[in-house]
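The numbers here are math on the coordinates, done by the rules we state, and not lab data. Keep in mind it's a predicted model, so treat the numbers as computed, not measured. Cβ atoms are built from the backbone, for glycine too; each structure is taken alone.
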Structure I
Amino acid sequence: MRSATEDQGHRESADDRTSKARIRDAAIASIAEHGINGTTARKVASVAGVSPGLVIHHFGSMEGLRSACDEYVAVTIREFKERAMSGGPSLDVLAALRDAPNGPLMGYLAQVLADDSPAVARLVDDLVGDAEGYIQQGVESGMLRPSDDPRGRAVVLTLWSLGALVLHQHLRRLLGVDLTDPEILTSPTAAAYVAPIYEIYGEGIFEEAFAAQTRAVFADDQGAT
């Protein structure tokens, strides 16, 4: 599967694609470290080893560069999730975690998600739409249970995950886990966060009788509206 960045640049020379990728990656790393307002074309250019003019040449503006970064991050997450879901119930969870995209990507999301802007709304919409797709893939592979409301489930699970990134400082304070650490998924501290996730997702919270009761309540409520 070709990435979104490759799709955008497949007609350009290999050198141009390489410089665009360096600039994009430098922007992601800079935003992860310094935030949106602290990231300038000059700073990105310095990290990427190019001129500030080349940043604007490739992306038109800092807004265009941000859009390319958002798209790359969304595609990277989607492709990883699709690979994991295709593994079905036999997925090697620890191997999947070791192979998960991280680096500055989580730090980037932690920074940009706090920005209440149309660009972030588009990014969240893309992440939710992608989640619908790979969650359905997990259902078809036998990894996940089907849902009466696939869209709602995708929205809630995505926002829960993104919310943990926005509140990453509190997660670090309470559990000692820093989701923005580029090495977090290979660190022993990751289990303090990952293990409860798998407990919640795998075993649920409600006893089956109460879960059935609540499902019936909401089904009746939706039927009445």
Structure II
Amino acid sequence: MTLNGIEYTTSELTQVTLTAWKGASQGQLLQYNGGPTNPDATTRRGFLETDWSGNTGLINPSTTAGSVGLSFNTSVKNIAGADLFLYEISSGTPDAFQVTINGFTQTVNGSDYGNSGVSSASSDVLNLSSTPASLGDLLGLSSTRSSDNITQNIHGVGIDFSDFGVALGDTVTSFTMNSNGSNTFDPVIIAAIPEASSLWLLSLGALTGILIKRRRP
């Protein structure tokens, strides 16, 4: 992943834990093509919480404010530039959504995204037995395959905590999202840089150590 011009491996990033969900339709799960028709709750969580693939995800959250609740697995410190990034799949212009952090809400428009240059290889959409009104419904309602072999472009967008009144150096532990407009969005990957400045300090410390060693006879 590349953010603010710096490349990060997935092991250097922190993902999220889902704390709330309200859906806009019965189609809620994006699954690998040919995967289980009725995945268990752990697998469903994994589509967003642990799977780095653009072929899986939780899709079509409601436009209700705060319909998706998320917490970072590691606190994320606000640095200069983007702190959080999100990828969504779309067959055309990516869909708008809203993010709320520390009580401040910002709208991310379709024009704010960039095309990642890759697409979902082949995915299936799974419908739940009813539109989920809660996280419990999302994880527990039975599902059936509704669409096969979905292939769409993957678009990415970076989000700067400073736009939400978070001071540089302060940390964020949780946030909410919801769809915005007539089309619901389809987040497939959400991640951030945990305590990024600490990583930079470690690098600086290593460099200082090298310089000190060079000064010795």
Structure III
Amino acid sequence: MTMENMDIKEAIRDRHSVRQYKTTPIPEDIKTELKKLIRSCNEESGLHMQLITDDPECFDTFLAHYGKFKNARNYVAVVGPRSLSDLGELGGYYGQKVVLAAQMMGLNTCWVAGTYGRGKCKAVKESGEKIVCVIAIGYGENAGVKHKSKPVDKICSVPEKDMPVWFKNGVIAAIMAPTAINQQKFHISLDNGEAVITAGKGPMTKIDLGIVKYNFEAASGHKCR
């Protein structure tokens, strides 16, 4: 399915984590599109995300092999200034924007926070910047599998019968969002007609919060806080 005939809700539904990739290179026109999107995200957010292609070293580590990565040679490095107080959340939000665009371009992805070689990552870090995480990207050997999700009432305080349609669309998309070790430590509420999403405690929950917020906003058409 290509970008022309897949909408964002379908991309959210169809996108699953993929760790095993084919050796097929990403075509130049798709790389150009991805770089253009990443440049736009960086300008908007203050991040320094970068697309790195044909680099077998970043995932050539014990942890990456333990994590069952195969042929992961392309990735988006989520990089940004340490001075940004919401760096993790911004990385999650704009990284997910790239992830879903990649899905619509026919690519597969996997968010990776720990099982890659941080010292081997080819991303350029300016003074005061850090690597938040990386996102493996390429043509998967499969489309991945759907992760188990918590019931709606475990992550949202609004009864389903009282949800506006846009809000329900957002909640469904939020539940489909990838989170670290599938922890889904976030909570969604409605305050004076505005969606509020908060992060719980745990590893990578700030990155997860950004990912969840992007999914919610993309599917609902409404901003949240």
For structures I, II, III, which has the highest computed value of distance in nm of label points 7 Å out along Cα→Cβ at positions 136 and 168?
-> II
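Determine which structure produced the value 38 for percent of Cα pairs over 28 Å apart, calculated from the coordinates; the candidates are I, II, III.
Numbers: I: 38; II: 30; III: 26.
Attributed to the structure labelled I.
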If you rank structures I, II, III by relative contact order in percent (Cα under 8 Å, 6 or more apart), the highest one is II
Could you tell me which structure in I, II, III was used to calculate FRET efficiency 1/(1 + (r/R0)^6) of positions 128 and 160 (r between Cβ atoms, R0 = 30 Å, to 0.05) as 0.30?
-> II
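Supply the structure label, taken from I, II, III, corresponding to helix-only ellipticity at 222 nm (-39500 (n - 2.57) for each DSSP H run of 4 or more, over all residues; to 500) with the calculated value -10500.
Going label by label, the one that fits is III.
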